[in-house]
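Okay, got some structures for you below.
No lab work stands behind these numbers, since they all come straight from the coordinates. Just so we're clear, the structure is a prediction, and the values are computed from it rather than from any experiment. Cβ atoms are built from the backbone, for glycine too; each structure is taken alone.
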Structure 1
Amino acid sequence: MKRRTLTFGCIMLLLALATASASEPARTFMDGTEAYRNGDWPAAIAAFESLADGGVDNGRLFYNLGNAHLKNDDLGHALLWYERALQHIPDDPDLRFNHDYALTLTKDERGERESPLLRILFFWKYQLSHATVRWTAILLNAALWTALSVLAARKKRLLRPSVILTAAATIVFSATAAYNYVEARQVRYAVILTEQTAVRSGFSDTATQLFILHAGTRVRVERQTDTHLLVRYTEDKIGWVRQTDAGII
């Protein structure tokens, strides 16, 4: 696993957490960073998770949480936090490297996979965060309509190559932003947290055991109750697990 200094991430997160160094979140983050540097993984995890539980939604924080859990030999939580970090900083090379490395430690084969061709053809969807795609779409729309308004006011030809290219990019990023919005609300994934969990046909521990999943395996969440999740591992493998055995990304 790549080792990465926390200096830059510390500065950025401290600025985001508070303008005064005496604030409680800033102190908590500094305590977590110090524990991380000293190799006290449980203390680092406790500090960082308290920030996440308190509403800090930051890719670097999630990345450091994944690292701390991985060093603490907790593969399930490591991959959960790496997956959450990927939603914010999907193009970060260190995150990608550590995430891919953690995947090699899992026992189960990858479940549902997206076509490699789709990942190539629509690379921006997988390499850019949802926020980046959304803001790019907004800026492209503003640029397109500003250009069209200026050209129309000056009675210039509208179908210029630059306008056509801008319009095409606007459509692509707007459609991707819309897809991301719908996907984020209708499609949810989870990561198995426990070393081994039984996927059953029902809620009871006496319900038929359908198959076994291990820590770090990514599954799709089909339904959620107060105590259980209905998860899909592959097209023909679906069943119930306890909520405590899986973390929703």
Structure 2
Amino acid sequence: MPSTRDQALCIRHWDWSETSQTVSLFTRDHGVIRGIAKGAKRDKAPFSGGIELLTRGEVVAILKPSSDLATITAWDLQETFPGLTRSLEAFHSAMYIADVARHSLHDRDPHPALFDALLTALRHLSSAELPPRKVVLRFLWATLNECGWRPELQRDVLSGAPLPNSGELAFAPSLGGFTSMPDAADSPPGPRWRVRGQTLALLRTLDHPADNADPASIERAGKLLNAYLTTVLGRELPAAAPLFGKL
């Protein structure tokens, strides 16, 4: 069976035995691949000493149509992100965005734009070029866009009218957007989360992000998108609690 070679980011790994690993790799052209790297920890094995979490490398794998697990035959380590170990917030942020990618994507479903977004996010977190909360917000937005869960930002999801530019709003996660009339008697059932107009204004800038948003608005927007993604996925992400607390 022919092998596949691709750029990959390790988003999860665990020991299979003393010398072997099971990994989840987000590859650029083949999506998330789960596989077994036999002998990965042996000194002379072609795995750069083992596949480490939150690293980039070139992977060689055999993808079997009859099995969910690929056979990982080689890993050439090409990039690490050392800054993640120097900041606890950067580390928690990196673990969270890796978790977002792992739980939002189906296996072997390519999303090259989201791969690029995750790689850029890890580089920003490692270099401390941007505040971690801003990096997380941008990656959440990229994920919602790539997976088809982008919230409606222009029109009221209940009335269809243009949303106001200021004032109190509510976000309806089951409807995927905002409304200015959350207590309408004929509105569909489901939670309504009170949201400031500044949060909607910030979300509208994320397709072409600026650097002038204040930290409090960034944090509120990140909490909102994390809660929305949690609703879409039907589960809380394990790595979310250090950043956003328990929902």
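Side notes on the structure shown:
- Set 1, 2, criterion distance in nm of label points 7 Å out along Cα→Cβ at positions 52 and 204: the highest-scoring structure is 2.
- Among 1, 2, structure where FRET efficiency 1/(1 + (r/R0)^6) of positions 212 and 228 (r between Cβ atoms, R0 = 25 Å, to 0.05) as derived comes to 0.95: 1
- Calculating volume of the Cα convex hull per residue in Å³ for structures 1, 2 picks out 1 as the one with the greatest value.
- A value of 3.6 for distance in nm of label points 7 Å out along Cα→Cβ at positions 36 and 132, calculated from one of 1, 2, originates in structure 2.
- A value of -17500 for helix-only ellipticity at 222 nm (-39500 (n - 2.57) for each DSSP H run of 4 or more, over all residues; to 500), calculated from one of 1, 2, originates in structure 1.
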